[in-house]
Structure I
Amino acid sequence: MPDYVLLIHGGAGQLPANFLTAEREQEYTQQLSQVLNKGKQLLMAGAKAEQVAVEAVALLENCSLFNAGCGSVLTHAGTFELDAALMLGNRRSGAVMAVKQCKNPIIAAQKVLYNSVHNTLAGPEADSWLLTQGVEQAPQDYFLTEHRLQQLREARQKQQVQLDHADNGEVQQLLNSPLDESPMGTVGAVVLDIHGELAAATSTGGVTNQLPGRVGDSPIIGAGTLADQRSCAISGTGVGEYFIRYTVAADIHYRMLFKGQSLAEAAEVVVNQQLPAGSGGVIAVDSHGQWTMPFNTSHMFRGVVTADQLKAFIGKDESLI
């Protein structure tokens with residue numbers, strides 16, 4: 001049986017002091033491990049990369065610990081705007097931006113990939129079209145948690161946006177304007193299946209107190225999401241505006257394709273030399289099963305499944321950087 005790889009992430013950031021208690025760390029790693037175990041079962045049964053990536057991200061969307069799906073943060077207007085993208089190694093892709101009614105935005109992105117002539121659909125019109133496609137809808141209170149309401153109250157009081165999984169004061173120093181910030185609670189998955197196929201999926205709820213209509217890097221192909229059989233599958237998490245400006249996923253892809261750099265080398269250069277320190281990280285796997293998860297923040301919620309290991313991580317671990 002050919003090697004398989006599943007990598008997942010649940011956001012990167014500079015965690016506030018005293019945030020990661022032993023109890024909270026266990027809660028996060030248990031949730032990540034559950035997703036990894038489900039992915040391993042699917043991969044061992046011969047599931048395609050696309051199915052595994054979508055299933056993994058949907059499970060993360062269904063967990064209120066992460067800023068996607070039911071754990072999404074609130075905009076300045078007190079509403080939810082959800083983004084997601086799915087890309088396959090054959091370069092087919094689908095994405096949604098600022099949708100409000102989809103229980104699982106990653107499944108909505110998959111519907112766009114297969115049932116629309118377009119790559120990306122956005123806003124209320126996207127919601128209306130997805131309803132005709134049978135995508136499961138959810139009431140607004142499904143996405144609402146007391147934790148996210150409190151984040152919005154604090155952000156409004158400070159008159160700034162607030163990042164998930166981040167010490168907002170530290171991240172603020174990266175940017176010239178408070179409204180120039182992006183989320184760090186994004187979820188994502190990249191997969192190499194036993195058939196040698198690649199897929200990448202990313203989903204996010206945005207930024208606490210963001211202006212309605214703001215879109216980050218997650219649904220933008222070449223910024224926060226990319227898959228290509230010639231190189232790799234990538235999902236990013238961090239300060240989305242920087243991932244867009246630096247076309248992070250595309251840069252890694254082209255360094256491999258045209259410079260002959262390995263995945264690890266290309267990702268290291270882009271994340272730790274090109275991007276500003278403290279702005280995020282990526283998970284990535286190439287078509288040969290080589291994988292990497294570099295990040296330039298203090299923490300990245302992440303996990304790995306291969307034929308030899310299954311483990312979830314949060315802080316730095318030299319064997320996984």
Structure II
Amino acid sequence: MRLDLNLLVVIEAIMLERNVTRAAASLSMSQPAVSNALRRARKLTRDQLFLKVAEGVQPTSRMMAIWPELHRSLAVIRASIAPEQFDPRSDPTSFRIAITDSLAAEAVSGITLKLRSMSPYARVAFSFHTNANSLEGIDRGTLDCAVGMFPSLPRDIHVQGLRTDHYICVMRPGHAVADDMNLDRFVAASHVLVTPSGIDLGVVDGWLSLHGRTRTIAAVVNHFADALRIVAGSDLLTCVPNGFMNGPGRALAAQHGLICREIPFETEKLIYKLIWHERLDTHPAHQWFRSLVADVCGVSSAAMEQDN
């Protein structure tokens with residue numbers, strides 16, 4: 001049986017995009033050419049590989065079974081023939097990254113502008129971040145790297161610490177607890193929880209559970225800026241990273257006169273991490289891009305050690 005590697009590349013693109021039209025665009029091929037390649041792949045494997053659904057296609061069980069090794073093998077082949085040197089001034093490489101909301105307001109523009117100045121032919125695409133979505137994207141290959149907190153990571157994921165931070169409590173001026181913040185008053189108040197995933201429990205709730213306490217969540221939002229606007233016009237409290245208040249949230253805090261207080265119980269430090277898959281670890285272009293991301297999002301290792 002003769003194997004055309006181009007068929008595997010087409011299968012990979014369809015698997016990543018879950019849509020034949022988008023797969024064709026990503027490969028700079030016509031849709032009929034991709035459909036024809038898929039028909040040949042189906043004949044080769046004696047399986048449908050993908051089934052039509054409303055939003056595109058979904059893989060069959062056979063496709064799911066061969067996908068991990070197929071994707072890994074193509075990555076190895078690409079890495080083996082990739083240039084040993086990467087010239088950012090001329091290479092038209094595309095990068096895909098997801099960044100957590102508390103850093104995205106500054107990091108998205110910072111990464112884009114720095115990439116544009118250093119690598120004018122490169123392209124960067126940003127995706128919405130949750131820990132679960134970013135890990136899935138990196139595993140599937142739809143993301144090259146991600147920046148977030150990631151409390152646990154699979155063994156084939158590489159990680160680099162970027163910076164540390166801690167949560168603080170934010171409220172409107174004149175709030176009843178502003179001058180007398182303690183654990184009882186903190187849990188008695190109602191809160192705005194910020195979580196991209198929409199889950200009703202956050203990091204602060206986990207810490208509270210260690211003290212045998214719970215708080216009332218009145219609203220769940222996806223972005224820290226939305227939480228600040230809500231607390232500015234209500235008696236709700238919200239907990240946000242201190243770095244956000246000193247960066248993207250500073251203008252909103254000044255506009256509304258928001259008050260910041262330390263959380264009145266023991267908490268852990270937040271650690272922002274840059275993660276990527278093993279298959280891209282030694283790729284020159286991606287090593288260069290990760291260095292750029294770390295420069296924009298991180299701090300020096302000495303500063304991290306001092307903070308710890």
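Out of I, II, choose the structure whose coordinates give Rg and Dmax of the Cα atoms in Å equal to 17.6, 56 when calculated. Computed on structure I. Consider the structures I, II: one of them gives 14.6 for mean count of other Cβ atoms within 10 Å over residues 65-72 as calculated from the coordinates. Say which. The read-out comes from structure II.
Please compute FRET efficiency 1/(1 + (r/R0)^6) of positions 121 and 233 (r between Cβ atoms, R0 = 25 Å, to 0.05) for structures I, II and give me the label with the greatest value. Answer by largest value of FRET efficiency 1/(1 + (r/R0)^6) of positions 121 and 233 (r between Cβ atoms, R0 = 25 Å, to 0.05): I. Assuming 21 is relative contact order in percent (Cα under 8 Å, 6 or more apart) as calculated from a single structure, say which of I, II it is. The structure behind it is II. For the read-out helix-only ellipticity at 222 nm (-39500 (n - 2.57) for each DSSP H run of 4 or more, over all residues; to 500), a value of -9500 was computed from one structure; give its label from I, II. The read-out comes from structure I.
When Rg and Dmax of the Cα atoms in Å, for residues 113-192 alone is computed across structures I, II, the figure 19.7, 56 traces back to II.
None of the figures in this text is laboratory data; all of them are computed from the coordinates on show. These numbers come from a predicted model, not from an experiment. Cβ atoms are built from the backbone, for glycine too; each structure is taken alone.
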